[in-house]
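Q: Some structures to go through are shown next.
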Structure 1
Amino acid sequence: MKISLISPGLGIAFTAACSGISDPGLYPSLGLGYIAAVLEENGYEVDYIDIDAMGLDENQLGSMLLKQDYNVIGITCTSSTLTLAKKVAKIVRQILPNAFIVVGGPHLMIYGQETIESGFFNAGIQGEGEYAMLELVRKLERNEDISSVRGLVWTDENGKVRVNLPRPPMENLDELPFPSRHLMPNDRYYYPIAKRRFTTMITTRGCPFNCFFCMRPKFMRYFRMRTAKNVVDEIEHVMRDFGIGEVFFYDDTFTTNRKRVIEICEEINSRGLDIIWDCRTRVDCVTKEMLYKMKEAGCTRIHYGVEAGDQRILNILRKGFTLEQVRQAFMWTKEAGIRTLAYFMIGSPGEDLRTIEKTFNLIWQLKPDYIVISTTNIHPGTDMYQSALETGYLKSDVWRDYTLGKIGYPPISTFETDEFTKGDLEKLIIRLYKKFYLRPRYIMNQLRKVGSFGEFCRYTRGALTLLSKPPSKKQG
């Protein structure tokens, strides 16, 4: 049984203009890495194909598939990359007509049945995929009935789509083997502002928060953590075996449990590990003491989801914190010597030009090292999406139509009002980017902080991009 796991192209969810950087970087698919690790641990031969990282075109991908003659193909996708996943599945079907094609990823949690009804895949996995994939592969190898594989959506011999019972989430994340990075093109992955060889890590699953614009409250709420020892064991593993010197903890909220964060920091320090790292978190999930501990353990940047500078808009978005907490977290972070990246959205429900101006004013008050601003998009599987359907702002379930192939491109939707259109919001964003990143004092401060000539070049290229390139309208 030969298995290939394919990432059709994920990257990171930054725009070309974000953070003053001209390209978004490229990250490994840890979801596929974990699936590969579980399959290898159980004796299966697995290949990992990252189309973006390996720079493959259709012919090159086809040649790779033909040479190996895989029995099972696993493809990952998000909602916005489903078109790419379908394209890969079509190539697989042409080259390997007898291969069993499985798709997984967050989109399957929302539109699992519709994804399989589209006709490109034999089956899909809803939820965590490691042991569902293992169980499926075993049954395919033995030519057994797959109707008992929990979490599976599949097409039976009569062409009917069947939805199996859901698979309970894993309780003990420490039981998972580390992702199979030895299968990955690690030298191709990068983070534009990283100072050393880089990778990502996930130390938690689920999210206990309730943001209006996020799908996690409905589909990924059950929060679990890896232990500090297990996390630092993986850090030591990637440093020793892959020469990694920098890690981006890609958890939704790395500091949800403050006691565990301190334990991770103490474990890093007690082992004398020369590692630097970033994380993503919320302003109400940090303390002054913890931030100093994080700095001592190598934390160089924290990404905060601020979203808005008006309290009424924050309340609509159900962020659950105050503007005073925002200001305090940024002050503490700077005092600890950690650089900050702040995420903002404009054009949220209830927004007007006055509240947008408040957001811009907050940016100048906080003085983050980097900012990422986007229009507020209505993503599938979120309460915001459901509200847009119920109020008639969205006339139909456009993401369901897209999944079924009735729409040929991801239907990214943005709130528009009598005061502003999507185009108006994009102009405001590019104007602020230029004003923020092209200040002479800011440029000089950042140049003093850069860790390498390469980082200097990337920063300069990004600044030039902001002057010459308007925001992309491809998703509009």
Structure 2
Amino acid sequence: MKSPNYDAIVIGSGAGGAAAAYSLTLAGLRVLLLEKGDYLPRDGSTLDIHRVVHKGEFLSRESWLDGRGGQLTPEEHFNVGGKTKWYGAALLRFAEHEFAADAAHGCRGWPLTLRDLAPYYEEAEHLLGVRIFDTEPDLARILKRLAPPGRDWQARAMPMSLAADISAHRVEAAHFDGFASVANLKGDAERSLLSLLSARENFSLLQKAEVVALTGSRDAPAIVNGVRLADGRNFSAPHVFLAAGALHSPRLLSRYLAQTGLAHTLPAAAHVGRHLKLHMLTALVALSFAVKTDLIRKTTVLLNERFPHSSVQPLGFDAELIATLMPPLVPQFLRSQLGRRAYGFFLQTEDGSDSRNCVLDGLVPDCLPVLDYDAARLPAAVGEHRRFTHAFQRALARAGLASSSRRIGLNGTAHACGSLICGHNAADSVVDPTGRVHGMQGLYVVDGSVLPRSSRVNPSLTIYAWALRVADLVAREFRDQRPALRGMMRETSRAN
């Protein structure tokens, strides 16, 4: 049976994959979106703290090795919509200066500017329904003592992709940060983008479709024109978009380069999987005597000019969730009481780039992939994060709140990016400013792996914007070349 003809294949349905598929489909291309996982259930289980947090029922079970040979399981999600179904709905733009290089902090620069992404930021915010929520009473009292006018700490409204009436749905409002909405009250890649394509004849989505290999021209392997699935099926298209995420896209590319011999001839191949970034992350619990009744909580981001690569945001956690962050020695009955009087915060610091921080595919059969990341390679980021955490804890103490903190370990890969970085030159990057892999034809990258900087805020909105831009550029080019491309694909089909 002959496979249908497609103009574009997108691998992965998270922020980047969904945004690219959306833009390409609306531009008239015939798009196939492939997702390794399935649709999430709608039975309420994705809001169940026991199943989501304690059992980790919806997390990947894929085993990896760290840089020292130890085994770990990254907290990855394989489902339609990817991580966006679970993320905390905070969608912030990178600042203008965060597109420039910062050598002192070990940060590479982007090959484009904020102005280049601005219209796509705006489009993504519109599609995802980003809005501002009022600061709730408990947080307002904390901020009044913590960040009064003229002090170092500056409170800014948090752009959130949540339904305006989410407060009327208390279970959902208390479980949007780290949980998947059942009532479609959170903007995510599936609800905000893919659902808009379901009735279009030029769009197809295959779930439970694991891509194991890229395929290319026999005579010219630098031309990628399809994929092979784990079940043996093959699909072809003149444009293939990697959007499997910063841990998985480089594995597919490195596998293809090794199998075709391009690993030894393409300058960009030396950088595949390199410069992985995860953010320096710390969860912090702040305690006081008063019971906290705020519902959404995650309505503000805190910045401090003394720490230009760092930010604080409240966690959208209720008492039961905050209790899970407390030290294990605290008895369960006490955790419950303390959780009712606590506020959770998430501290993050941008990490720089180091080529030794990398993702390596297990090229030998049955060999586990490797996530080699050592924060000690980034002393500027480690130092700022430590000082930032201590400064915030001191500020909380002055505001009358005691606190305890916990660093997020290597398995916390929610903000993973940078393993296929974009840049002007193949000599020091993998992807060019248009999203195409240097030295190759037909292969583009639209997930967070392209980010040369991770910024001080969550990368989700920037991934959406990047993917919309790349897809827009490809769609414009496709419209100009459509007759020639279709003729080429017919010849390729006959040859195979």
Structure 3
Amino acid sequence: MLATNELDVIVIGSGAGGSAATYRLVRAGLRVLLVEKGMPLPNDGSTLDVQRVIHDGEFKSAERWSDAQGRVFTPEEHFNLGGKTKWYGAALARFGAAEFSPDSERGYLGWPFGYDELAPYYDEIEALLAVRRFDCEPDLEAILRRLGRVSGWRAESLPLGLDERILAHRDEAAHFDGFASARGLKADGQGALLARVEGAPNLRVLTGRAVAALLGTPGMPERIAGVRLEDGTELCAREVVLAAGAMHSPRLLQGYLARARLEHLPVAKIAGGNFKLHLLTAVLAFSHRKQSDLLRKTMLLSHDSVPHSSVQPLGFDGELIATLIPRFVPRPLARALGAHAYGFFLQTEDGSSLTNRVRAADVHHEYPRVDYDARRARPALIEHERLVRLFGRDLWRAGYPNAAQRIGIAGTAHACGTLVTGIDPRTSAVDSTGRVHGLQGLTVADGSVLPRSSRVNPALTIYAWSLRAAERLARRLRAAGAETSTGGAIERAAAAARHDAALVS
């Protein structure tokens, strides 16, 4: 068992970013403690049960938030080992090369580097997740063929993190999008990354233990030295990696800056800002024929008139589609309609606005807050509205009556941007390697760093960023003699601070 006074790195959170960072740091020989507030999920099949997962919401977080108007809501968050990756739809597309560049007219921030810098990490994570493509199934093929006759939609295979054996297990194949695999047939952070280092002598994993606060080094508040758990336990290490997610990592940083009286640092004005959600709409297309495709989520659609948007099928069978039909529709009718429907997920890249912000709870506010208005990035909203009209019109022309439902602020599956990476400390929270501007000992490795969200799901890019950030962190620690240090964690933190100062001078 790894002792807590022998830590090089504490990683907070085990989603895409935390699992990738932990994997890389442990493989580099560093002594790592992974802290996850949730517990491991059961593999008894309950995570595939529509009643328990969808209707009862048994595995979702019950954490309450408020919006800018003070209305209380519960975001669609999951706290468990593997984080949201246990529940995602396993769509693992890369961002395009152009999506690393800024576009001020649309409110798109630029990355501090280009696509080529991240490409090797895309290659690596695709191999680790065994990303593959599946054949387009008959019902979807018919829809795409008819769409092609009336419109300019292009279709390409969607990269998926699914084991090819999933096709032999109907319960898994029909329930992978929004469900956790019971047989390990979906590539997630736990099964694809943490399992590879499970049992390593330099890794310790704490589950069911929430981090309440970051800790500073005595007399050196700019140097992070560890964390305090909700039960009061204090743990120290050379470095801390924030990977709690875009809605949670900035709150930990905000709390620390306030307690340490570091709110004069430029990062205090950036932390929590630039909150982004893909602009999302679900569309149900109805056919006179029953739809019998199994996976469904196999293709990605795009159109030149909406270049920052994409359409992908929902991996929902008729039973799941029926849950999307309004409750005033009698359930027998809803199930019948669901059996004849195909679901689609329309998404547009959101712009950045510093006023779209996540804020921690404080003495004046009982709940953490999301101050978000899509109209603050109006060009993106205009394109999304055009996307919904265009796709709905073309489905009608192709012979598919359809209905659309906008996904609101509670749909936080693609939340990002609250600690954006960049070169300028006045406009970004972390540098190109994930180190927080103005602080030492703190690296961010989750979706909060994304300055752009692209037109596709962000999970693969979060994985890739985190592999790169952890690799850079491991190099720094090795250069500072972390692998041979045997002193206490606080002493090691002070030594590292002196080392950093020497490098600067």
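Q: Taking 4.5 as the value of distance in nm of label points 7 Å out along Cα→Cβ at positions 121 and 353 derived from one of the structures shown (1, 2, 3), identify that structure.
A: The read-out was computed on structure 1.
Q: Identify which of structures 1, 2, 3 gives the largest calculated value of distance in nm of label points 7 Å out along Cα→Cβ at positions 289 and 441.
A: 2
None of the figures in this text is laboratory data; all of them are computed from the coordinates on show. Bear in mind that the values here come from a model prediction, so they are computed numbers and not experimental data. Cβ atoms are built from the backbone, for glycine too; each structure is taken alone.
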